[in-house]
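A.B. asks: I've put the structures underneath this note.
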Structure I
Amino acid sequence: MIRKSIDVDVLCVGLACYDLVFSVNKHPANDEKIFAENLSSSGGGPAANAAVAVSKLGLKAAFAGYLGEDIYGQMHQQEFTQHQVDTQLLVRGKSPTPLSTILVKPDGKRALVNYKGSTKALAADAIDFSFIKAKAILLDGHEPSISLKLVKIAQELKIPTILDAGSLHEGTEKLMDKVNFVVASEKFAIQIAGDVNKALTFLAQKSSSVVITLGEQGLIWQQAGQLGKLKAMQLDVCDTTGAGDAFHGAFAAAVAKQMKWQDTLLYASAAGTLCCTKTGARQGLPSKAEHKKIFLAYKGG
């Protein structure tokens with residue numbers, strides 16, 4: 001049992017893993033051996049990347065989740081420390097740190113293989129959130145038991161909650177009708193309803209604010225009965241890995257800052273787009289200065 005007091009802008013809850021990102025000319029065929037042109041490695045995971053994104057944008061971030069007591073877990077925790085992410089709610093254990101191997105093609109598209117081994121989701125009582133002080137909470141659904149418990153606490157304390165609905169699984173399915181904001185990927189939308197517009201209508205019945213990101217097509221949204229869309233920002237794409245994590249982290253940061261709705265969407269879009277201009281999720285997360293420049297340029301335009 002962990003019982004610590006934290007006071008941050010955004011608490012990110014969910015998966016932490018370690019990423020090995022290979023840049024390749026093409027996807028390998030059956031029995032084909034190819035050579036990577038580049039390799040980058042760093043901590044990863046939707047909620048973990050979002051926590052670093054929040055910190056790089058100049059806000060206080062904390063992460064709640066699991067890392068193994070292995071070399072990958074150690075390196076990832078060191079990255080959290082380097083980026084000033086609060087790890088008081090980080091659980092370390094004997095089960096391995098999840099690993100991801102990512103193949104990035106010349107067009108920026110990617111393929112991903114994740115390995116968790118014997119690592120299980122944390123039990124509901126693994127973390128004590130009773131002393132939480134946060135302006136927003138982001139959940140990626142990969143830790144469903146502690147997330148469901150935390151959402152109830154957040155409701156009592158009137159802390160806004162955001163769901164990173166990257167794909168349909170137990171956690172995202174259980175949380176989508178319990179959070180204030182659902183920010184879903186196109187993949188999740190198709191999985192849940194077969195069509196992004198149908199998904200928008202369906203999710204709007206579950207949550208008061210819904211966003212569906214559509215990659216190079218921008219995003220669509222529905223809030224309080226209002227519908228809208230936002231075009232994608234036009235920057236050169238190198239690697240789409242981590243774009244969603246950057247978007248979600250910035251979205252949560254904007255909620256913590258109590259930004260207006262349209263500004264929140266632009267703020268998040270700027271982070272997601274900038275992440276695509278570099279190889280690797282963690283490496284692509286923009287600095288406060290980089291982000292501010294793009295955000296203000298598009299807001300002014």
Structure II
Amino acid sequence: MRLVLAGASGVVGRRLLPLLTAAGCSVVALTRSRSTADVLRGPGVTPAVVDVTDRDALVDVVREAAPDVVLHQLTDLGDADLAANAQLRRVGTRNLVDAALAAGAKRMVAQSISWAGVAGDGPAREGDPLDVDAAEPRRTSVRGVAALEAAVGEMPEAVVLRYGLFYGPGTWYAPDGSRADAARAGRLVADAAVSSFVHVDDAAAAALAALEWPAGVVNICDDEPAAGSDWVPAFCAAVGAPEPPRDDSPRPGTARGADNTRARTALGWTPRYPSWRGHLGTS
């Protein structure tokens with residue numbers, strides 16, 4: 001199978017690439033950096049240096065690759081700039097879909113998020129609408145997600161992976177990540193907000209499996225949505241941070257975690273890390 005992997009040097013892309021080549025795929029790995037291209041190069045992997053915001057250049061690269069499937073793992077979170085990430089979701093995704101269609105690709109597997117839905121009582125399901133009318137700054141992020149999912153939906157076959165919060169090496173929740181720094185500075189609050197997590201190895205494994213999944217939206221997260229009052233103290237202890245401040249306010253309606261029933265029961269996906277417990281904040 002011939003693939004294009006956009007976001008090959010990202011936290012999921014780096015783990016996904018060896019899984020793809022081990023499965024016998026031939027991969028054109030997209031990166032903006034020539035130095036990164038040298039690192040990505042290997043058996044079964046041909047790096048291509050291109051900026052996904054340059055539509056014409058991207059179309060040329062993807063046409064030459066002639067992929068069967070395009071994998072979208074693009075993010076722009078190096079500076080924790082959520083507005084820049086939303087912009088990449090809008091512009092980068094639009095260009096990537098146009099390039100995939102121009103190349104005759106039939107399928108795209110795309111990274112989305114599981115915490116962009118409207119308020120509700122239980123964990124979010126795939127059919128819940130996105131919270132596009134949220135107050136800022138959430139509105140910018142959610143509308144970026146909505147634009148991404150709408151564009152990807154133009155593909156003949158589109159699988160949208162709504163990931164939980166990434167943890168594991170290279171993420172914000174690693175011992176050297178930004179959330180660990182925030183915890184040690186006393187800026188993480190143990191509150192009622194519910195989150196769902198996914199280890200980056202499970203995220204990569206799901207993207208590989210999605211090459212064969214039916215089209216649709218799938219929540220990819222672990223089995224245990226958790227309130228901040230539960231996970232934040234455990235995370236603080238794991239990264240050597242002091243006991244966090246607490247907030248006993250009611251749960252915000254949109255902070256509800258996500259339900260992975262469809263992935264588990266309809267698609268047979270089983271996370272290697274079914275719970276964040278004992279793993280969140282470790283290397």
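Every number in this text was worked out from the coordinates using simple rules, so none of it is lab data. What you see is a predicted model, and the numbers here were worked out from it, not measured in a lab. Cβ atoms are built from the backbone, for glycine too; each structure is taken alone.
A.B. asks: Matching task: 4.2 is the computed value of distance in nm of label points 7 Å out along Cα→Cβ at positions 25 and 265. Pick the structure from I, II.
C.D. replies: Details: I: 4.2; II: 2.8.
The value was obtained from structure I.
A.B. asks: With distance in nm of label points 7 Å out along Cα→Cβ at positions 137 and 225 computed per structure, which member of I, II shows the largest figure? Walk me through the numbers before you get to the answer.
C.D. replies: Values: I: 3.0; II: 2.4.
Structure I gives the largest value of distance in nm of label points 7 Å out along Cα→Cβ at positions 137 and 225 among I, II.
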